[in-house]
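No value in this document is a laboratory result; all are computed from the given coordinates. Computed from a predicted structure; not experimentally measured. Cβ atoms are built from the backbone, for glycine too; each structure is taken alone.
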Structure P
Amino acid sequence: MGCEPVFATPPLRSARIIDSRLVGSAEEVTLDSVRVNGLDMYLIMQRFNEATRQVAEKHDVRLLEAALDIPWTDSDFYDFAHNSPAGAQKLGDYFFEHLRASL
């Protein structure tokens, strides 16, 4: 029985583009003893996703761009990172659609 690794870029709802401007939440969280706001979290996640893309490309691993491909709304999240039931449904449907041929 074989297996195939799959990477996915995780969605984050701490910032969004409004009228061509990147706007982040002023709410702060602590990340490794450092206080960061929504814009900081967005920029950190952009770097994380870029690193994920580079590793996927280097090792020829399938990459699902969930962060970019799914039209996320505020109601899809409880907070910056955790999906509501509606968001979890969107994510599950997305993964199923992209992976069902491999099942």
Structure Q
Amino acid sequence: MNETYFIILTSIIYFFIGVLVILFRKNTLIMLMGLELMLNSANFFLITVGNITKNLDGQIFALLVLAIAAAEVALGLAIVVNLFRLKQTTDIDEFYSLRSK
């Protein structure tokens, strides 16, 4: 098997691991890590495809995704810290009680 196909297969596997983490975990920090795994696997895929096509568009778009991921981490952790101060837990089911009735 060619090396590039192995890299693409690896990035797809990492993406679906991230999806499974988001679907089946209840801890918000673990869910954020799953989202980061999905974004990093997308970067891995974009850089590999850019390398295959001998074009810099994949690397440029990967830098954009990295910037979005950094903003997502900062905002997500700030929200989790504030919710932890309010509820003393990071369980996602506890946060549904914050809805207005």
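Can you say which of P, Q returns 53, 26, 21 when Cα extents along the principal axes in Å is computed?
Q
Computing helix-only ellipticity at 222 nm (-39500 (n - 2.57) for each DSSP H run of 4 or more, over all residues; to 500) gives -12500 for which of P, Q?
Structure P accounts for this read-out.
Between structures P, Q, where is mean count of other Cβ atoms within 10 Å over residues 14-21 highest?
Max of mean count of other Cβ atoms within 10 Å over residues 14-21: Q.
Given a value of 26 for relative contact order in percent (Cα under 8 Å, 6 or more apart), point me to the structure among P, Q it was derived from.
Corresponding structure: Q.
Out of P, Q, which one gives 88 for volume of the Cα convex hull per residue in Å³, for residues 6-53 alone as computed from the coordinates?
Derived from the structure labelled P.
Given structures P, Q, which gives the highest value for distance in nm of label points 7 Å out along Cα→Cβ at positions 46 and 62?
P
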